[in-house]
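Before anything else, here is the set of structures, which you'll find just below.
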Structure 1
Amino acid sequence: MLCVEGFAIEAVAFDMDGLMFDTERIAHELWTKAGAAHGWDIGPEVLMSLVGQSSASGRLFMMETHGPEFPYDAIRATRLALEADYFRENEVPLKRGLLDIFGFFAAEKIPIAVATSTTRPRVMPLLRKAGILDRFSFTICGDEVEKTKPDPEIYLKAAAGLGVSPGSCLVLEDSRTGIASAYAAGTIPVMVPDLIQPDEEALRRAARVFGNLNDVRSWLAR
């Protein structure tokens, strides 16, 4: 157990895209290319709104934004094909400090999990290619919950899968949606912003906000 500033931490749940992997920018580029391939201009403000959303909630948002004629499924299929091609030729970009914080938790014997809105068929190849799959005691993905973030279900299940109470589970998140989910689950939400900075509500919900994972590790190592 880690005791830091009144928090008793027995396990940790990591979000994936934007937190462990610097993949949100890649995803936005591929959405733009896929949209263009089908004759649609998907603007940056729309793509920013997708951050932290599951594929199901993202689909609903895109259809509401562009109208019923928007060929979401076809564009998403193109984007996934582009993504598969991209990661066949490129490494998965790790966020600064990720491997160091993994080492810290291993040394402290703190079990860790992945809790991501991304679907399992996309998650597992990325974790394997990045060489970090065996670091995790438990993984739960967006297609394995009935209600996705900001609902607390995924983090309640992550804590249960790690064998700890939510109140002793640290959650590391980059998005406002993820922080809302972790907060509602009664965990210890810590935000490491990626593309989107915390708003007033996220600042209220987050136990701490840090610039990168090295800063999180330094805080925990006090």
Structure 2
Amino acid sequence: MAEKILVVDDERPIAEILKYNLEKDGFEVILAYDGQEALDLVVREQPDLIILDIMLPKKDGFTVCKEIRSAKLVPIIMLSARETEIDKVLGLELGADDYVTKPFSAREVTARVKAILRRSRANLPELKNSQLRCGSLLVDFGRMVVLRSGRPVDLTYREFELLAYMMRRPGYVFSRQQLLDEVWGYDYILDERTVDVTVRRLREKIELNPADPVYIYTKRGVGYYFKENPHA
């Protein structure tokens, strides 16, 4: 069965170009032209991935992203005509997994879609019935949920992958570029601060005190690592 992509953009030519290229690569594509329509389609169609423009009628992309994230763990790629660092960081803060600036190549967007879905297909099925436990954290791959002290933690798709990846290799120090390559899954073109933003968000969700973490540590000048024997 073809994986389903929801493309949300009020610029119909852009939406149609993305639809054409994605369908050519075997994806099923549905289109929405405003924020409210996008939210309705997410509930009704259950897409495997969402390509979401920021500047939308009715509800902007940031609002849509936030509302989707409150209920679903589905990858989101945000599109924007504004190439400012604050937009990129805000998109990531609200739960986007990727960020592409207009004008863009349809081939580039398709490559990113494939990379995200490929990692999902490759990594999660093999761990389908497995769990990882460390301290008070439990990662359940079958249900794609994380529990802290028995309570669900609301993670984005990218945060889930990053946590699972580091938990499987406790004590190993990863550079930011390594994490971009391995977790984001391709030659990521955004600043390495993307990793910092995602790690900070993850700490805020899994650490009792993000300023004094017990799970994800920083190796100054190098990168990050997951503590081998956390006491939380």
* Structure fact -> If you rank structures 1, 2 by mean projected area of the Cα convex hull in nm², for residues 22-149 alone, the highest one is 2
* Looking at relative contact order in percent (Cα under 8 Å, 6 or more apart), point out which structure of 1, 2 has the largest value. => 1
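Where does the value 0.30 come from, among 1, 2, when FRET efficiency 1/(1 + (r/R0)^6) of positions 6 and 166 (r between Cβ atoms, R0 = 25 Å, to 0.05) is the thing being computed?
Working: 1: 0.95; 2: 0.30.
Comparing all candidates, it corresponds to 2.
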* Asked: Quick one: helix-only ellipticity at 222 nm (-39500 (n - 2.57) for each DSSP H run of 4 or more, over all residues; to 500) came out at -14000 when computed from one of 1, 2, so which one is it?
  -> 1
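Taken together, the values in this text are just the output of simple stated rules run on the coordinates, not laboratory data. Keep in mind the model is a prediction, meaning the values are calculated, not measured. Cβ atoms are built from the backbone, for glycine too; each structure is taken alone.
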